[in-house]
Structure P
Amino acid sequence: MTQDDALAAAQPCAPAFDAAFRANLADLIAWRRDVRRFRTDPVPQPLLDRVLDLACLAPSVGNSQPWRFVRVDAPACRRAVKRNFERCNAEALSGQPQDRRTLYARLKLAGLDQAPVHLAVFCDEGTAQGHGLGARTMPEALHYSVVTAIHTLWIAARAEGLGVGWLSILEPTAIARDLDTPAAWRFVAYLCIGWPVEEHTDPELVRHQWQNRASDCRRVLQR
């Protein structure tokens, strides 16, 4: 037996994803929504660990795995995040065209007060993991890798019945300061996680008349 044969024999068989699984996967993706309305029931730690473990299977440039999660539980830290959001949201409101300000003000854009789990997600730009492979020409690929982990977490959470809300109306430097994270970490996302109050496939911003989904979202150029 050759070395290649031995390696092939040692590999597990790839699973077969049948039509029923593919249909369920399509439903899972369709039911993944940005959640802002949460119940306050706690999320069991083993469940959260399971979701995070799946998130860490996401693809990353050069196998760098640059995602860093900070669980925000301390009341002082949560208050700082909320103040950050309220300040940034007020600025965003003032920057809206006059004819959209009332609509913007009615939107619920964060679940900070209700979500039992808060996760700040960072990119470790100084990671030695991966030895810089694939990131020399596009260093931003480290951040893209973190986004793949966030999306994987989102899908895994939805499969467990959890909802996730991505809050981006925040000032990144203040988040890093208030959470006292290492200097090489760059803020990517603040996630609110918990059991959703309501279930629906239409995006929150569609049902509250902010923006309809584009009908031509599959935009593929051919060269």
Structure Q
Amino acid sequence: MFLPILSGIFTGILVLSNILASKMVQLGPFVFDGGTLLFPLSYIFGDVLTEVYGYHQSRKVIWTGFAMLAVMTVNIWVVGLLPAEPGWTLQEAYNSLLLLMPRIALASVIGYFVGEYSNSVVLSRLKVLTQGKHLWVRTIGSTLVGEALDSFLFVAIAFAGLYDPVVLVVMGLSNYVFKSLIEICFTPVTYLVTALIKKAEGIDVYDYGVVYNPLPVG
């Protein structure tokens, strides 16, 4: 019942956060792309998906997000190549912002896939090891692993050569710390949403004997 809704929200957050990533933001000592404000929510929904429906269902959603991100990237690139109507004077602005998107999207796809896959596997394994207890250990532990891989891969691929190496390190650390803190702060919400969906759906999947194949089939 809730799986299509969660899948749609997850995919929408992923696509929107990549558009927002075209702007760099500084808050105090933290430097990060605009997508960082929204992207951690995809991990929260990823946690809920894996916790309730298990690894196989969450893997399908991850691949759906991957496909939609690819569709967005190709369309932005194709539209950028098409000749502009003579009265439209924003081609340079379009190129400056949105034509960065293919590189940002590539970085996001790689970081997102590695991070979300790791997050899903770690949470799934911890659920079995803890016998379903201590949800906070699973959500926070899986996030610390997934966000580390995601943040540093994304920054390295998206912005290498565009910014000073020191800025890239600060950006990677800022992304990691900020995203992880959001996950930790939203832990009570994750508890509530997970409990409500488990009760409504009447399911609580444990991934006993699961082979963690990252492909969408098998």
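Here helix-only ellipticity at 222 nm (-39500 (n - 2.57) for each DSSP H run of 4 or more, over all residues; to 500) has been calculated and equals -24500, so which of P, Q was it run on?
On the way: P: -12500; Q: -24500.
The structure behind it is Q.
For the read-out mean count of other Cβ atoms within 10 Å over residues 179-186, a value of 14.2 was computed from one structure; give its label from P, Q.
Details: P: 14.2; Q: 17.5.
Derived from P, not from the others.
Just checking, which of P, Q has the largest value of FRET efficiency 1/(1 + (r/R0)^6) of positions 3 and 115 (r between Cβ atoms, R0 = 30 Å, to 0.05)? Present the calculation step by step, with values, prior to reporting the outcome.
Values: P: 0.05; Q: 0.90.
Largest value of FRET efficiency 1/(1 + (r/R0)^6) of positions 3 and 115 (r between Cβ atoms, R0 = 30 Å, to 0.05): Q.
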>> If you rank structures P, Q by relative contact order in percent (Cα under 8 Å, 6 or more apart), which sits at the top with the largest value?
In response: P
>> Out of P, Q, which has the highest value for distance in nm of label points 7 Å out along Cα→Cβ at positions 59 and 75?
In response: P
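Values in this text are rule-based calculations from the coordinates and carry no lab data. Keep in mind it's a predicted model, so treat the numbers as computed, not measured. Cβ atoms are built from the backbone, for glycine too; each structure is taken alone.
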